[in-house]
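Bear in mind that the values in this text are calculations on the coordinates, not laboratory data. Keep in mind it's a predicted model, so treat the numbers as computed, not measured. Cβ atoms are built from the backbone, for glycine too; each structure is taken alone.
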Structure 1
Amino acid sequence: MDKLLIEGGIPLVGRVPVSGAKNAALPLLMATIVAPGEHRLANLPELADVESMLSLLGRIGCPSLLGPIVRVDTSRVAWCEAPYDLVRKMRASVLALGPLLARCGEAHVSLPGGCAIGVRPIDQHLRGLEALGCTFRMEGGYVHGKVSKLKGAEIYLDMPTVTGTENILMAAVLAEGHTLISNAAAEPEVEELGAFLNSLGAKIEGAGTATIRIEGVTSLAPPPRPWHILPDRIEAGTYLVAAAITGGDITCENARAKDLVAVLAVLERAGCTVERGEDYIRVSRTGPVHPVNITTAPHPGFPTDMQAQLMALLSLTGGDSQIRETIFENRFMHVAELLRLGAHIDVNGNLATVHGVPEMRGATVMATDLRASASLVLAGLAAKGRTEILRIYHLDRGYEHLAEKLRAVGANVKRAEEGRPG
């Protein structure tokens, strides 16, 4: 198992190419199931989660061929099960549920795993799919679903769950009649999925808004051209915070400012200079970091996936900031590790009060989930001395070539095996 070694205190300067979005790639890979044939996907990031999803597709009989353009052949689905040994690694595997029900009329999906940042139940997925005509039973840690004929329905989600919206959307495209999803998730990745499904022949309006309308079709087919996956807004946001926390100047190439409106606004309030281009974002900081209050919210609000990174930055302000987490109940697990680096943070339920400190100092810390890992990397980049981050396999789930990209903008960072000196 690897660890990350960082010698901090270096302002990062340069350009970082942003990879394809993990949270768009995963549902798109599952969506290929509903359109038999060979699909071609460009800008697919090299990540552990993507590898797991391709393995899941292979397990059900849909092989893939890796390369600059990844090919996935969904001509045949031989098995309608997403087994525990794959699903336990990644919660997004639950996205197999809707496509398998639409394609095969049945699905057997293990209850999902992934980061330990909350219970994250799938009740909204099941209620939406039940409205389309599916029936479910739970047995042995699996969700067993069946449907004889999908029929359109009006569905209201109690909360705008991203994967729930995506699961229902992927089933509804092949349902008979009209489906309306209200209070749907409006994240850019949902909009991307809707556009991809439309390229297969679906009839979807409103993906990326709170109201999605679907007119069911009888069949779908792969598009004639490769699909280019949109850039990862969370990866871009993380590198922009790296510029802010080190007092540097980083330009993220292949980045969309429209997907990061709330994050960029917070960075400006924190004292950064932000330059927005058609396909790039540049962030720099020369003055002090200012305190900012943040409340996470569904898109277009401040994304929960950027909360930990901003907490690292706000730990170095000249005052107090408050961060209220409204999406996941266990998403302050990185606080204890930031304290080891010298941060001063109090947590009361879903509210964290960050008391700014003049500096942080390197220490050995342990990652607990994907975005917590990113916050520790950022803190280590700013801290004086050496920081060792253990259990960095979490980072490999969501950041493509992280160490290499950081070194390209001046960071002193390397990977090493745990148990060996750096």
Structure 2
Amino acid sequence: MDKLVIEGGRTLKGEVSISGAKNAALPLIAASLLAPGVHVLHNVPDLRDTRTILRLLESLGLSWEREGTTLKIDGTGLRYSEASYDLVKTMRASVLVLGPLLARLGRAKVSLPGGCAIGARPINFHLMGFEQLGVRCDLEHGYVDAYIDGRMQGGTVYFDIPSVTGTENLLMAAALAKGTTIIKNAAREPEIGNLIDMLVAMGADIEGKDGDRLTIHGVEQLKAAESRIIPDRIETGTYAIAVCAAGGRAVINNCDPGHLPSLFDKLRLAGVDVEIGTKSIRINADKKINGIQAVDVTTMPYPGYPTDLQAQFMALMTMSDGLSVVHETIFENRFMHVAELQRMGADIQIDGRLAMVKGLGRSALKGAQVMATDLRASSSLVIAGLAAEGRTDISRIYHLERGYEDMVGKLTALGATVWKEDE
């Protein structure tokens, strides 16, 4: 098992290019189950999670090949409807095969999903939605066993809380249902818009993109299509925060700044100079000139501040000048990185879903041995290690590799001293 080693204190300068979005690639790959023929996806990141879902598709009978960042998936050979625990246990997004399998085969047996331990994240929204379309869902022995005779029937689904994967699963299922399906209080993340674009290219009839009310008029069949994965907004935000923490100037290329309005508002309040281009962002956080001002943040569904950038922003606030409050409203167990940041000298107190961060200035953190507990917590430790004095060793970086493509190479290009070692 590898660990990540960082010699902190180096200013970050230069340019970094953003990969395709993990959270968009996974549902688009799952959507290839909906129709026979060769689906072509561009800008697909090479990550642990994308490799996992491709192995899952193979187990269901599909074949695929990769050429650089282009992925070709042949949906013709689909013949199995069961996704086993061995494949699903490491990645919650594996549940996204439920909708396509039900739409195409009328049956799906999928192990209850695993992934990061950041909260319960139940799939009851998915099952409730499927039942509104006439599906029978049974939970037994750690599996969801869902089935229907004939085609699903259109219906109305209301989410008490916007669910990203729930919205995506229902979109894919309803695309082949008989009649019209309405999803109310749907999630609005850009990744969902990316999936809608692919489904429409496949022949689906969907209204309401980028809104919280989606109307899907079911069609008899779909066809293979060609689509492009949007840039990863969470990777974009992570590198932007990393430059701020380490101090320096950098340009982030091949991104979509329009997907992160709340983050850039917060960085500007923190005293960072942010220049927005069409597909790039210029960050100026020269530590010789500017200190980091304390800023409160509350995570919210899109377009609010992303929960997936909460841990990274907290790491930045540990080196601010003042007191900030981080309020996590999405997941109930997403402060596991706090104990590791405290090992590096951070002054953070937790009260339920609130974290009070007493900033100790840019020299606050010292290198230490720390452990990654989930995907985004691991990136917060990288940010802390880049800014800290001395050496930081981050163990269990397989979490990091689930969602960040070539982080060592990208950070090295920015001037960081970082490498992997065998633990």
Problem set entry | Test item: distance in nm of label points 7 Å out along Cα→Cβ at positions 213 and 397 calculated as 3.8, pick one of 1, 2 | 1
Exercise. Suppose you compute FRET efficiency 1/(1 + (r/R0)^6) of positions 93 and 277 (r between Cβ atoms, R0 = 35 Å, to 0.05) for every structure in 1, 2: which one lands on 0.70?
Worked result: 2
